[in-house]
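S.K.: The following blocks contain the structures, represented as structure tokens.
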Structure I
Amino acid sequence: MNIKITGSGSYIPEIIVSNLDFSKHHFMNEDGTPFAYSNETVIEKFKGITGIDERRYAEPSVITSDMAYLASDKAIKNAGIDPESLDYIIVAHNFGDIKSGTIQSDALPCLAARVKNKLQIQNPKCVAFDILFGCPGWIEGMLQAYALLKSGMAQKCLVIGAEALSRVVDPHDRDSMIYADGAGATIVEITNENCGILSHESASYTYSEKDYLFYGKSYNNDLDPDVFYIKMHGRKIYEFALSNVPTAMKSCLEKSGIAIEEVKKILIHQANEKMDEAIINRFYKLYNQTPPEGIMPMCINFLGNSSVATIPTLYDLLVNNQLENHEIKKGDILLFASVGAGMNINAFVYRY
């Protein structure tokens, strides 16, 4: 018995925000002082580090649970299943529903319950719950679904990653340029085919690492200090990721019994292009190898970092041949990996 992704879907918002759209922002240092260099320099350095040209923001009338529903509807149709047959709906997010122009997060009821309602599922035995696990939330949701399916508690699960980070960013913090909105969803089922999840790895580092990503006040001291925004210690995150993600990926791969030469694609959280490249290089260095060309498909350059939505969206684009110069075939080995707030790390090896 194996656990297989039988359908996928994604929702990519229509509002495109380019780097040039930040040219008139008033960026500040953490202490509230203005930058000593121009926005043009900020944008140039930002592009060189992150690889991001543009990102997508949700339309003002759309909230996170809407995006989660739209991605889910596509995944259900792609899998060809009756939504009433779902046993679990798992939604990974971090900030709940935040209406445009407001600051209050709303997660009562949970987003999974809202998605179930939007899908018009009447079956009370379809259980809906949320996961807050930072950017690795969708992978953790997949691992929870894997456990439920393996245990016999479920036959079909819907796993979603959805986020509207554009509504929790400080416009005076240059890190705000990284973040984006979107949603990705997958249907996961039991199969007798020789495919599916082969191994997994998950860990939480919550001692000195807990506050590498956090909620904090604006860098603009004139704004309300009790209104919080997503903040990060970028250098600490970078160093943590390079120290811990490659070894977690190696451990996961070794559990699967798959040789590194068999890995066709690595689907890593689209956090920062330079960081992701460094993680992949260090992972292959653990095997005294260099990464093969085309091993790491990327969508961050045109979609930005939508947290839990990046990997399921990337997967959906990949399987639907929407990423130039990338394709996967039946039997290919994929390695999924993510790192984010917590600090949390996870991975799984998958035979397509």
Structure II
Amino acid sequence: MIKRLFERLTSNIDGPLFAIVCGLLAIGFATLYSAAYQAPGRVSAQALNVLLALALMWIAAQIPPQTFMRWAIPAFLAVLLMLVGVALFGDVRNGARRWLPLGFGSVQPSELMKLAMPLMLARYFHRHEQTLRLREYAFAVLLLAVPTAMIARQPDLGTALLVAAAGFYVIFLAGLSWKIIAGGSAAVLASLPILWGVLHDYQRRRFLTLIDPSSDPLGAGYHIIQSTIAVGSGGITGKGWLEGTQTHLEFIPERATDFIFAVYSEEFGLLGNSLLLILYLAFIMRGLMIAANGPTFFTRLLAGSITLTFFTYTVVNMGMVSGLLPVVGVPLPLISYGGTSLVTLFISMGMLMSINHHRTLVQS
């Protein structure tokens, strides 16, 4: 009886994907324990975050993809209204207006848009699958541009980037012409001087210090300088768990969140990074496999967007910590400390599992 109950509870859980996630979480907890060695409460808090996220992943995995599609428009409109609420009377923390007060607490709607955006666009293209023309793509770009601009103005460039990526992947996978992509890229490059003027001062400093971090070694360039020192000092095998000097002498800023990859690289070196990259690659390959085998246009677009957005998380964070990309505040998926982004990721994984499970039901 217990065996049947266990099989029933786990029937919708994709075994290979869950095994990869468990491997990444194990690395994450080990690294977080070292990064937060003087604040062990963060490890227990992250454990609670993971338990909540796993429960939400399991719930998402039970929901048929048709239900996700049915609720795509209400979810998108609700989150969009929440973003308007943030702009009008949101809480200001550290100079950014990103949180919406709800009386009993606060919520960050921009994180929810990471889910609402691909759901909305995947539903839109599914409904217009037989009549896709330039007009449909233009409307999809408009749907993407409005919330992305609202999030960028908070300002929250990192989340705006991830929302834009999630939406763009849906548009791209729906069949957008390479000629249009090339033309749009050229237009963006041509508008860089205008975009530069729109950026906040601290955002411009991030780009400038990427080119020459030594120009402000104790200010805007400090993050990049210290993180690259930590990454390079790990060598081939690393300094050993709990032995990272950059970490434990507190040279690495935000070492439990955005810059946790520097902690991991210093202590586990190139060999540890290779293992981490293999696990991330396995996750991406499994997600793309689920996307390719999706039973409907909606599920293929949604699964593809979720997987490629996970890829963007990884590349942007590692590039940021390694000094190859500007600092934009993107966490390393399943490794960095944090509750909201972790919950968003696990719900997305639950959607992938739902798509894969219900594909099996359709085929059988």
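Each value in this text was obtained by applying a stated rule to the coordinates, not by laboratory testing. This structure is a prediction, so every number in the text was calculated from the model and none was measured. Cβ atoms are built from the backbone, for glycine too; each structure is taken alone.
S.K.: From which structure (I, II) was distance in nm of label points 7 Å out along Cα→Cβ at positions 98 and 250 calculated, if the value obtained is 3.8?
M.R.: I
S.K.: Shifting gears a bit: Which structure, out of I, II, was mean count of other Cβ atoms within 10 Å over residues 82-89 derived from, given a value of 16.2?
M.R.: II
S.K.: Looking at structures I, II, which one was helix-only ellipticity at 222 nm (-39500 (n - 2.57) for each DSSP H run of 4 or more, over all residues; to 500) calculated from, given that it came out as -9000?
M.R.: It was calculated from structure I.
S.K.: Assign the value 0.40, calculated as FRET efficiency 1/(1 + (r/R0)^6) of positions 34 and 170 (r between Cβ atoms, R0 = 35 Å, to 0.05), to the correct structure from I, II.
M.R.: II
S.K.: Just checking, which of I, II has the largest value of mean count of other Cβ atoms within 10 Å over residues 50-57?
M.R.: Largest calculated value belongs to I.
S.K.: Related question: Compute mean count of other Cβ atoms within 10 Å over residues 18-25 for each of I, II and report the one that scores greatest.
M.R.: Across I, II, mean count of other Cβ atoms within 10 Å over residues 18-25 peaks for II.
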